[in-house]
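In what follows, structures are represented as structure tokens.
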Structure P
Amino acid sequence: MTEKIATQRVSLDVSDGTTMSAYVARPAEEGKFPGMLVLQEAFGVNAHIRAVTERIAREGFVAIAPELFHRTGAGFEGRYDDFPAVMPHMQALTEQGQIADMRAAYDWLRTHDQVAADRIASIGFCMGGRASFLADATLPLQASVSFYGGGIAQQYLHHAPNMHAPILLFWGGLDKHILAEHRHAVVEALTKAEKQFVNVLVSYADHGFFCDARASYNAAAAGLAWALTRQFLDTYVKGSAAKASAG
């Protein structure tokens, strides 16, 4: 654990000519650390996502959370009880736009003095869980984590053969947004493509169970998921598996 971290906002040039803000948290001490893309919920790079980014920095990562809504709502932070305000920004997202945004954030990490360029991963929540799946398929990551990534089954299954790295998938058994058939379709696609994945269904958890700002927050499920996430990242980004792939 790294107690002292530094935070900042950075501006990134995206390949489509747009400019995107991102929130960065990193260990305050000198050294080389793994990098992490932190991919937002539909509610923006809000206090919760910034807190997660800082939490990941304390685990010894240089973490960056790009604003995926920058084309329609730079700086947007939606309320969890006002989903209609979120919809225009979500509907304006495109696959190519997200790929360009994540590439810009990945390139920032890859060229940062504190980042070990061969040890970069992604983590995302809700909309960002779907984006983390897409990041794994389009960037040379060492690992990815997807929390309740709605829409993967409907939009991104064709990317399963392109996955670069092991992916850890979390789902809530009480989630009415992501149905059992959707979860099964993701597992089937990854299995058919012979990709490495860990699939975790928390039977007693609802959508958004990791976010302590939501009514659906479940402390037990969140604690379990975080412990598994740390172990997964230790194995594939920090540990022996990561070293083996690098060597």
Structure Q
Amino acid sequence: MRPDKRKWNEIRPLRITRGNMKYAEGEVFIEMGDTKVLCSASVEEGVPNFLKGTGTGWITTEYSMLPRATKTRTIRDSVRGRVGGRSQEIQRIIGRSIRAVVDLNKLGERSIILDCDVVQADGGTRTASINGAFVALTYAIFHLLKQGLISENPINDFMAAVSVGLLNSKPILDLCYEEDSIAEVDMNIVMTGSGEIVEIQGTAEKGPFSKEQLDIMLNLAGKGIKRIITRQKEVISQ
């Protein structure tokens, strides 16, 4: 039995709500079990230097955890004077994942900054951030279309992420922290709504795993991602 009484192929309870931030062009609060992330999308005119004059836009991400998002307090990056390696790595996967389903040429020379702030962490903060950031981005795109700043929706497909792993040699979907900390294999999978793979991050924590086990975990992740995308569509349609 899993710690939260879920079946091996069940995702955690998923809740996505709006109306938590007044000023952001797009924002949602996403809860996947006890992991809670505030995601916002801010539109800014202009792009980084390497894109100036190209006519294309850019999407980038910042990720952080509040000091008491975890059981023991963590020091803020602003106090440390630098962004931690883990935060940088998560920022990059969120940005890569989102950009994979966006035609940046349709944005014009403007940037969308996605901020993902973890309020409470219980495993899967990067996957929850990706799922919430995509919805926040969608609302920011609606804002640009409504204002007449862009003429076409640049989003090509839905996308979502979920974790999978092996625990006691059994596949499980959407790991909470208690499972993540002892799993033999821990993977984060990002896929599009059409089932194409955007990113696979996988690590054998206690020993190698077989291609057959990998295929099982990929199929399991695909089913979980379909459920998450269904919820994303329900929220966006409102």
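Here relative contact order in percent (Cα under 8 Å, 6 or more apart) was derived from just one of the structures P, Q, and that gives 22; the source is Q. Computed over structures P, Q, distance in nm of label points 7 Å out along Cα→Cβ at positions 45 and 77 reaches its largest value in Q. Hey, mean count of other Cβ atoms within 10 Å over residues 53-60 derived from one of P, Q reads 20.5; which structure? The read-out was computed on structure P. Which structure, out of P, Q, was percent of Cα pairs over 17 Å apart, for residues 21-100 alone derived from, given a value of 62? Of the options listed, only Q reproduces it. One of P, Q was used to calculate distance in nm of label points 7 Å out along Cα→Cβ at positions 5 and 173, giving 2.0; which? Computed on structure Q. Of the structures labelled P, Q, one was used to calculate distance in nm of label points 7 Å out along Cα→Cβ at positions 149 and 213, giving 2.3. Name it. The correct label is P.
None of the figures in this text is laboratory data; all of them are computed from the coordinates on show. If you're wondering where the values come from, they're calculated on a predicted model, not measured in any experiment. Cβ atoms are built from the backbone, for glycine too; each structure is taken alone.
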